[in-house]
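Peer 1: Please find the structures below.
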Structure P
Amino acid sequence: MASLVDTSVLIYRWDPRVPSKQAIADELLRAHVGPGGLYIPHQVIVEFMAVAPGLRWMDRQVLTADEALREAEDLLVEFPILYPNEAMLRTALQGMMAYRLPWFDAHLWAYAEHYGIAEIISEGFQHGRLYGRVRIRNPFLEAALA
């Protein structure tokens, strides 16, 4: 099944604060390199670049700006990237109204709805919930309980 990945997955891949989530994110991304399995929306790359260089652990920067840039470049090669268009943006607006989603969540959901992707991998939505034709899966639930 094709899935859309949220920014948290990309960040957890590098975030050493919760090793179990880091391992899950790394395995998830490694297992789906290549076309057809995992899609990354343009929005997620933008959010990753906004957050990753500021990620700190034990008073040290986790990724430098150059390392974050290299990671973004690698993601562009390893995964299909989806780009917004007017119809998708209109879908996001409808998602805000129908599901009372905040803008960035509605925007992420609209990528999946518009491009016919059945699943969003994220911890920012309600696990298992169906929004339109898109189901949410939180791969970090077990890690959160540990």
Structure Q
Amino acid sequence: MKSANNIVSHLRALPSLKKVHSQHCIEQTLLLLPPGIQGRIRFSYIKNDVLFFVFNHPGAKMEFDNIIKSIKAPLKEMMTRCNPHQHLTDIKAFVSHKSLAPPPVKIPTVVSYTEQSKANFENHFEDEKLHQMFEDIRKIIHDRNT
């Protein structure tokens, strides 16, 4: 009887699951990086035989750039051992500020206040139109309080 690891390795070897195998190789390659850099990598991928690391902070990218010369050969060797059909030509890194998750949906909030006025104020307007508007406002306030 085959073990689960055996079955998974056979599945990854299928040509239709080439991307799954490639992603597994990238995950194994990430283990060669220092732990401080591993935690700051958002994701990584291979495009046109170039391994890209996407960082979430510019400082992590600068740290990666400082050590890339010393670890480029082991990273390429690890990828070649994991996937003999994949030949990396370069390793690059960049910082992405885009959010991976969609922005949260804003739920509109209904703001309601209790009326604090008791509608007991004087109407000093002499203009008939303004006087009537003021009285209409007084009536609305009075009706809300009762």
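Peer 1: If you work out relative contact order in percent (Cα under 8 Å, 6 or more apart) for P, Q, which one comes out largest?
Peer 2: Sorting by relative contact order in percent (Cα under 8 Å, 6 or more apart) in descending order puts P first.
Peer 1: Now a separate question. For percent of Cα pairs over 21 Å apart, find whichever of P, Q sits highest and give me its label.
Peer 2: Of structures P, Q, the maximum of percent of Cα pairs over 21 Å apart occurs in Q.
Peer 1: A follow-up question, please. One of P, Q was used to calculate mean count of other Cβ atoms within 10 Å over residues 89-96, giving 13.6; which?
Peer 2: Q
Peer 1: When Cα extents along the principal axes in Å, for residues 17-96 alone is calculated, the result is 43, 25, 24; to which of the structures P, Q does this value belong?
Peer 2: P
Peer 1: Thinking of P, Q, which structure, once distance in nm of label points 7 Å out along Cα→Cβ at positions 33 and 137 is computed, gives back 6.3?
Peer 2: Label of the source structure: Q.
Peer 1: Still on this structure: Work out which structure the value 0.05 belongs to, where FRET efficiency 1/(1 + (r/R0)^6) of positions 65 and 129 (r between Cβ atoms, R0 = 41 Å, to 0.05) was derived from one of P, Q.
Peer 2: Derived from Q, not from the others.
Taken together, the values in this text are just the output of simple stated rules run on the coordinates, not laboratory data. Keep in mind the model is a prediction, meaning the values are calculated, not measured. Cβ atoms are built from the backbone, for glycine too; each structure is taken alone.
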